[in-house]
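Colleague: What follows is a set of structures to go through.
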Structure P
Amino acid sequence: MPAPGSEMAGARPAPAGPLDAVPFRFVPGGFLLVLSGPSGAGKGTLVDRLVAARPECVFSISATTRPRRSTEAEGVQYEFVARDEFERRRSAGQFLEWAEVHNQLYATPAKFVDEQVRAGRVVVLDVDVQGGASVRRARKDAVSVFVYPPSIDALRQRLLKRDTDAPDVVETRLKNAPGELAEWREYEFLVLNDDLEQAVARLTAIVDAERVRVRRLQPSS
C-alpha cells in the first residue's frame, strides 16, 4: 500500500486562478487561401464548390484587363477594367499583387482581403502561378494550394470544352502549362483534380484543418 500522501506525488497541479478564467470556446481567425494552377486545372469550379459548402469562405474578385467572356458577369468572376485604370490603381498601391499573364493584367485588390481576414473569414483567391508567387511573397501567412490536373491532355480537353477562348489563346495556355506545373513544389498543399468530388473533399479538409490551427484561434468567453 502506498505511503500516506504518496498518491498525490505525481498529480498535476491545479491550474492557477479561478476555473472560469480557462477558455472553453475558441473563435477561428481568418486567413488568405491561395489556389493556383494552369488554365484548365479546375480552380474556378473548386472555388465555387468550396464557397458554397463553407459560409466562412468568401471569394476575392480580381481585377483584370482581359476581355469579358460571354459566360462571365461584371463583378462576379472578375472586375473588368481598362488598362489605364488598372495602372492607376496599381500606382496608387491598391493591389495586394499583380501580374501580366497571357498578355493581360491581373491583380488582387488589397482592401477587400484585409477587411475580410480581420473579420475572421477565409478569403479565397483563384490566381495563376505568377499571382500565387506574388501573394506568397506579400503575405507570408497565406495558405497556398496548387491545383494539379491529371494530364496535359485533360487540360486541353477542358479548355476546348469550355469554349471561351480562341484556338490561339488555348494553344498559348497549353504551351505555358508545363512551366506552371513545375511550380507545384513551391506550395504548401497539392490537390490533384482528377475526380471533382474527391478534390473538393481534399480542399475542404485543408480549410477545416487550417481553421483550427492554434496560432489562429482566439479564446472566447
Structure Q
Amino acid sequence: MNPKVTKMPIKEFEVVTNPKIIKLLLDGTRKDIVFKYLVNQPMTVKQLSVAMNKKPGTVLHHVQKLKTVGIIVLVETRETPRGIVERYYRAVAREFRLGISERMSAYDEAPVAAKDRVNATLLGLSTLGIHITESEFEHARLILQKLIDREAEVSRVYDSQSNHAFQSLPPSTRNNVSYRMSQFLLSQDAMYRKTLSDWHNLVSQYLRRIEAEAV
C-alpha cells in the first residue's frame, strides 16, 4: 500500500475558544501528546506510547479524542512489510492559545480540580502575549496556587454561611465588602505579600521580553 499523506499545512498557532476543548487539553496525558510531541513532528500511537511509557490502548483513547475535536489530524498512513498499517498523527498548529473568557466559562458546567483551574489561568495568559515556558510552568503554577489558596483562606474568615448578616447583604454589596476586607487582610499577611511579589516579578519578566521584542 502506497503512503497516503494529508497535504494540510501546519498553522503557526490556533486560538482555542471552545470551553469543552480547553478542558480536554488540560488533561495531563493529552497535553503531553499535543505539546510535547505532535506540535513537533508526526508520530504513531505506538511511537507515542513508547515515548510516554504508556499502554498503546490508553494513548489511542486520548488520540481519538484529540482527533475528534480537530486538535490533531491523521497526516500519513503507511503499510509495513508485515502488512501492519501505521497511522501518523500531527497537531494542526505549532502553538495553541486559549481564550481567557472561554476558559473561565469552561468551569461553569462542573467542578474541576483547583490545579486545573490554575493551569488554565497560566495557559490563558498566552492570549495576552505572556507565554509561560515549559521549564518555568511548574514554578509559576506553584506561585499562583499559593496566592489562590491564601485568598480562599482569608475569604473564609468572614464569608461563612453561618454569618447570616453578611449573607443577607445584596450580592453587589457583599462582593464589595468581601473585596475590600480581603485587600486589608492580605495586605497584613507577610507571606502573601512575598508570594505576590514573586508573581509580579515573574509576570514582569515576561512583559519586559514582549517590550524588547517590540522594539
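Colleague: Could you figure out which one of P, Q the value 2, 10, 14, 15, 16, 12, 8, 6, 7, 4, 2, 1, 1, 1, 0, 0 for P(r) over Cα pairs in 5 Å bins from 0, in percent, for residues 79-166 alone was computed from? Don't skip to the answer; put the middle values down first.
Modeller: Working: P: 3, 11, 19, 21, 18, 14, 10, 4, 0; Q: 2, 10, 14, 15, 16, 12, 8, 6, 7, 4, 2, 1, 1, 1, 0, 0.
So the calculation was done on Q.
Colleague: For structures P, Q, which has the highest computed value of distance in nm of label points 7 Å out along Cα→Cβ at positions 95 and 207? Intermediate values should be presented prior to the final figure.
Modeller: Values: P: 2.6; Q: 2.0.
Largest calculated value belongs to P.
Colleague: Quick one: semi-axes √(5λ) of the Cα gyration tensor in Å, for residues 31-134 alone came out at 21, 17, 13 when computed from one of P, Q, so which one is it?
Modeller: On the way: P: 21, 17, 13; Q: 30, 15, 12.
So the calculation was done on P.
Colleague: Quick check: -11500 is what I get for helix-only ellipticity at 222 nm (-39500 (n - 2.57) for each DSSP H run of 4 or more, over all residues; to 500), calculated from one of P, Q. Which structure matches?
Modeller: On the way: P: -11500; Q: -17500.
Corresponding structure: P.
Colleague: Match the computed value 20 of relative contact order in percent (Cα under 8 Å, 6 or more apart) to one of the structures P, Q, and report its label.
Modeller: Considering all the candidates, the number was obtained from Q.
Colleague: Next question. Once mean projected area of the Cα convex hull in nm² is calculated for all of P, Q, which comes out largest? Please report the intermediate quantities before stating the final value.
Modeller: Values: P: 18.0; Q: 16.3.
If we compare mean projected area of the Cα convex hull in nm² over P, Q, the biggest value is for P.
Colleague: A value of 1.9 was computed for distance in nm of label points 7 Å out along Cα→Cβ at positions 175 and 199; which of P, Q is the source structure? Numbers along the way, then the final one.
Modeller: On the way: P: 2.5; Q: 1.9.
It was calculated from structure Q.
None of the figures in this text is laboratory data; all of them are computed from the coordinates on show. Note that the structure is predicted; figures quoted are calculated from it, not measured. Cβ atoms are built from the backbone, for glycine too; each structure is taken alone.
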